[in-house]
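Asks: What follows is a set of structures to go through.
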Structure I
Amino acid sequence: MRRRDFDGPDDLRLMQDLVQRTWSPRSRLHIGDVAWERSVNFHRHRDTWRTALWEDNGQLVAWGWAELPDHLSLVVDPVRPEVAAEVIAWFRSLAPSGACSILESETHLVAALEAAGFHPDEEAPFFTHHRISLSDLRSPVVPDGLTLRHVRPDEVEKRGAGHRAAWSDWGPSKVTDEDFAAVMTTWPYRPELDWVVEAPNGDFVATALIWYDEVHGIGLVEPVGCAPEYRRRGLGQAVNLAALHALREAGATDAMVCPRGDDGYPQARALYQSIGFEPGARTQLYVA
């Protein structure tokens, strides 16, 4: 067994390959989760991120991603559950106290966290995995004057502006055009699965990005947004449905999305359930 530090884009792909190789409906992370979070946030947070990979006989069996000062994400091959203890010990060497969010069905990680002294925080916000079959989707509809289409590769600045507009009521978004350029060049991004509602002036006023795992035939919706002044017109439903239709055309059979499951932010959950997504397993935050 060898542990080594993260060393650039090739290692990101190795991390995603492990996620894909071990993915099941019981997994917290999809390859799109890793692609989105690592690409959109890297430039701002690289000084406080630490990432390590564990390899055995040339095969990646686990990785840990510490977002200092106090948060761990990890993926461990379920057939090698003993490696989870090594990942957690590495994290504790960086952050004597901290937190880790896993899916309640990842029993090999539950056991390792509890053995290391972590316990569930029952009051913490949580997320619920939702899933939808693509076999029977409604048709998307937008009001006259608005256009549904997918993004073109040369529209980085417009796509970045559309993301910032959608999140403007949470405070000024920190996502830059450089960040979105990174998103749009990270595997498995596809412009034909990145859908927008375009206003007559050319602004992108609602957006939905899907990351497609071809091995498992399932796409992850992440992220979705709508500019505040365009809400309550059905644009969130429409842009999601358009992206889901495109996902089905690409060969997928299912899609998933992971909105908040607690009552602290119910709006996203309500949107996805109105489209037909059905809830499944939830995340649980463990703290020490």
Structure II
Amino acid sequence: MIQPPLSPINGERATQSQLYSINELDEYADFLEEIHSAAATQELPLDTALKECAPGQFEINLIHSDDALAACDSAVLLKRLIKGVALQHDFEATFMAKLYGDEAGNGTHVHISLLDKAGRNVFAAEDGDPLGTPELQRAVAGLLETMPASMGLLAPNLNSFKRFQPGLYVPMAPTWGYDNRSVAVRIPSGDNRARRIEHRVAGADVNPYLLMATLLAAIDHGLHRHLTPPPAITGNAYDQVAPSLTNSWRQALDLLERDEILAEALGPDFLRVFVANRRVERDQTMQSISKLEYDWYLRHV
């Protein structure tokens, strides 16, 4: 049975957790410091670490890069590094999208800005307007339009879809807003030169290369089609927009298979093989009967 780790300080197993807790960071300081040390040795651009909502759940950020492929490489290498360091501390690190049924899952949030040939951020308005530029609006529109079809890539496994539950800090619909953490696509506040888009949908189990290719294809679609997004959400998006992103693996694959935008960007041959493999995996999951099903149905139907 999967359980939270035993605290290195008091030996107790966490039954609850506090977001941004400094005390919990201190409890695991040796583990986190070794991650940073190993990352420095491998020249991985680590930034901050913070305590997240679920027991034993931490967030580690990578510093931005102007090389999308290098950023994906860093994400993959960091996962391997964390798993290796965890084993040395008698922990087991996982990047499953959903580990505990009643706790927040693990996501992969990507921050994206675009530079023109002169090195200027095309999302940043010259007058410093925090609403950004028309290019930012078009990029957002492209991400929202392709989001339903991209779910088969952003949530690639059976476990991925269990993360999409109300009230657990995961987007449930293609929404966007300014400095709003209840939406799928967020425009963070801060320095105008760093104006960017934060995409908040993918799980921690996503393939970083496919994630980046999907997001860039969606942004390119929005820019070239001069798309316009719906009004930005202010306030709690969960209270204003009904869930519409599918939590069905089969439906996600059907939507992905029919999508012309992603097929053109990723290549129809690749997409056909990807969907076929995932369908076989889904078929195999249908042959497995869970303990919950036995508990609910064995003696009652």
Structure III
Amino acid sequence: MTDPIADEVRRLRTAEQLSVREIRARTGLGRNRVRELLRGVPAPERSRRPNAKDDLRAAAVELRAEGHSVNDIARQLGVAKSTAYQWVRHLPLTEDGPGAERRRAHAALMTEARWAAHREARDAARDAERERAAGLVGSLADRDLLLLGAAVYWCEGTKSKPWRRDDRLQFVNSDPGLLALFLRFLEVCGIDRAVPGYRVSIHETADLDAAVKWWVRRLDLPVERFQRANLKKHRAATVRRNVGDDYRGCLVITVPRSRELYWRIEGMIAELFQTVGQREPELTASEA
């Protein structure tokens, strides 16, 4: 059953576009009663009071469409950030909008300003620590090079397995520093750089000839000792970062007739492990 009074109030609002005051005068109802009956019914445009900020709201929407951030809009229009956000929150920024590049540049500038001093202090501390640590190295005796070379080989070189004996030296790496250290180790063991065979392992999309020339110059190697390269097949689905002019692949160093030297490395590594494993822990006062 419908309420005729409610129907009449809504008719006056929608059909005749009357205000609350005019409906009260026509029906004799109180203001709260009229408002209750009109809940959900929009007010007529003519009864709405002009908002002093309507122009600012429209300007905020235009600025948002141009790609401005909430902070930019609030600053340009002289309103609070919360007000600017309420006006434009239904208009999210897009990554490809007109102001996207400007926002990214501004963000990069702010980030640089915020972290520049921190990076400078970090870099200075790093340089000081590296310089202090470099001073600890000094000159290396043959014994030092033997132990270093054996440890480096045991980390990066090929090793025999119980199910597959292969007692020969083969060292593979892309770091010229480690490779130079291993070559120096071989020299201390009486093996000249003209003895091992060398092979570049590199992706087929790279410049093989340039890589070979670079390794020859960088490590002072005889080019005639280089063997056929190992070309790795390129997989289009793989995202590789080792690309560009600085990519020279890995260098494989194979030492012929190196079974006895491999056994010596095994002996040195076993003794190193035995030495560090025999160190007794210091007793505390309570344990003593």
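Any read-out appearing in this document is the output of simple, stated calculations on the displayed coordinates, not a laboratory observation. On a predicted model such as this, the values are computed, not experimentally measured, just so you know.
Asks: Taking percent of Cα pairs over 23 Å apart from the coordinates of each of I, II, III, which one would give 60?
Replies: Working: I: 56; II: 60; III: 77.
Going through each structure in turn, the value belongs to II.
Asks: Could you tell me which structure in I, II, III was used to calculate helix-only ellipticity at 222 nm (-39500 (n - 2.57) for each DSSP H run of 4 or more, over all residues; to 500) as -10000?
Replies: Details: I: -10000; II: -13000; III: -16500.
The structure behind it is I.
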